[in-house]
Structure 1
Amino acid sequence: MKGLDIPSLEVFVAAVEEKSLSRAADRENLVTSAVSKRIAELEKKLERTLLLRHGRGVEPTPAGTLLYQRAKNILRSVQLAEMAVSKYSIDGMAKIRLAANPSTLLQFLPGKMAAFFKGRTNVSIDLVEAHSFDIPRMVAEGSVDIGIYHAKYPAAGVTSFPFVNDRVGLVVPLGHPLADRQELYLEDALDYDLLGYFPLHSLDKFLAYVGPSLSRPPTVKLQVSNFETRCSMIREGLGIGIVPERIASHYLGSMGLTLLRLKDDWAVRNFFVCVLSEADSSSIVMELLCNLSEDVAHNV
């Protein structure tokens, strides 16, 4: 009974589940004759009849049913092994896939990454920029190992820990009618065109996020995702815009802008770092998680 191979087991499992050699061929991107040959070779190696052929298709013999059950376990083990190895880079180093929203990438991660890599040479990190709304789903689906997002409350389906807080403010050009105001509610600025993006990346989501704090939607004629470009557009008089305070501070002097403090409660943003679960995370992922959140570090 030597010579069992993964491709033959995959074809056999497909034939059992599809109850048809032709449908198994479609599923495995093979021609029907190739599927029939693979299964015949498998039966020859094992010296057992595995499938009964009839006019309606195929069905496993008792020996075939046993092989099907064992083959499913084998294929699952192979899949898990491939998934485990995929978490390492080509040179065999540990690899962490980290998704974060633009605010996090600009404001917080450079320092955090420098601290994490100090003294470490056995790990690499793939940084993925994504919207906060999508990041918990990416972690839950396994496309990334760790995610950093902002929201009012921790997302369902993942394990989240506090990361940081920040504030967004209102950026206007010097000389604007609002420029002399040190702080205000966004409601006070609704007579002026507002540049997007918003804290949740669309006007509808933004309005749902801020709730009853606005009496009417703002007038939005231009959507601008990049923070520097948004500030450039504000300088040119195309509107005023919501920008994280720390990011805005880099452009105020050079672009002739001023930052007004928003008094709205939603102007303070809560950021969370999340994994699928602590139990399912590798040791190096947990090390990074501890580096990102003091709440994790205190419990380890």
Structure 2
Amino acid sequence: MRLVTHAHPSGDRAAAVVASSDGDRLVDLDGLSLVEILQDETALAAARLRVEHAAGSPETLPRLSDTRLLPPVRPGKILCLGYNYRGHVAEGADPTADDPAFPDVFVKTPNVVNAPGDPVVLPVASTNVDYEGEIAVVIGRRAHRVPLVSALDYVAGYALFNDVSDRDWQGRSSQWELGKCFDGFGPLGPELITADEIPDPQDLLLEVERDGVVTVSQSTATMIFPMAFIVHYLSQVMTLEPGDIISTGTPQKLPQALNDHRPLGPGDAVTIRVAGLGELTTTFTAPTDTERTPA
């Protein structure tokens, strides 16, 4: 299923998305949050039945384009990986030669989560803002010390995530959090695609465009630590709760994009695209006068 959270006069509402001849439509899911649905097999089965029924006459449903999308989930924890895609190697070289022994894990705080259609306001204090297009694993069941062989059973689905980062602030200490945790530095969505729709999460092409130019294009098959291992590994340390997300890293930019790179500025746009997971486009804007004025 394609699941979203959207703004509604009665409060935030969860919905499923179904296609129609004149655009995507919304199937309301009884006022439950996506986290409540994903962690309850009965609620999830009821949602699937509702979607099957609605697919017969979707033209009577509200249009997706008429609503404001919100982050599909509000994670309690946002766990992220640093280097997790192998770079290009010379012909005949061992692509695993430089693999680290363990994942490089850091956190982003919940204040970074940004709605998929909202711009990221470039903070006054920021100086060198960059983007990282990633696939986020969304946890659906409480996971503690889960075996590797069953780790994906704890995954509710997948979403797109932009790990926006200020490289200067990131480099000011041995911990990266100040550069990673500016308000709004984590656009998430636009949809959560349930795990059953993605037969093999290690066979997805992740592409990123900046202002219409492809800057990243690499398969999840080149991940050093596959998604199942990441869930297993992190659950040895902490209990992963429904709605938590694990952002699984970004590939290195293509050579020309590295040569042409400049910090993000007002008016720039970044699109993350993965077949089966959709597209997430984020625009970047200058701070308002209010944001520029010290309190």
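Brief remarks on what is shown
- helix-only ellipticity at 222 nm (-39500 (n - 2.57) for each DSSP H run of 4 or more, over all residues; to 500) from the coordinates reads -12000; which among 1, 2: 1
- When distance in nm of label points 7 Å out along Cα→Cβ at positions 59 and 267 is calculated for each of structures 1, 2, structure 1 gives the greatest result.
- In terms of FRET efficiency 1/(1 + (r/R0)^6) of positions 27 and 155 (r between Cβ atoms, R0 = 41 Å, to 0.05), the structure with the greatest value among 1, 2 is 2.
- Computed 89, 48, 31 for Cα extents along the principal axes in Å - originating structure among 1, 2: 1
- When relative contact order in percent (Cα under 8 Å, 6 or more apart) is computed for each of 1, 2, the largest belongs to: 2
Rule-based calculations on the coordinates, nothing more; no lab input. This structure is a prediction, so every number in the text was calculated from the model and none was measured. Cβ atoms are built from the backbone, for glycine too; each structure is taken alone.
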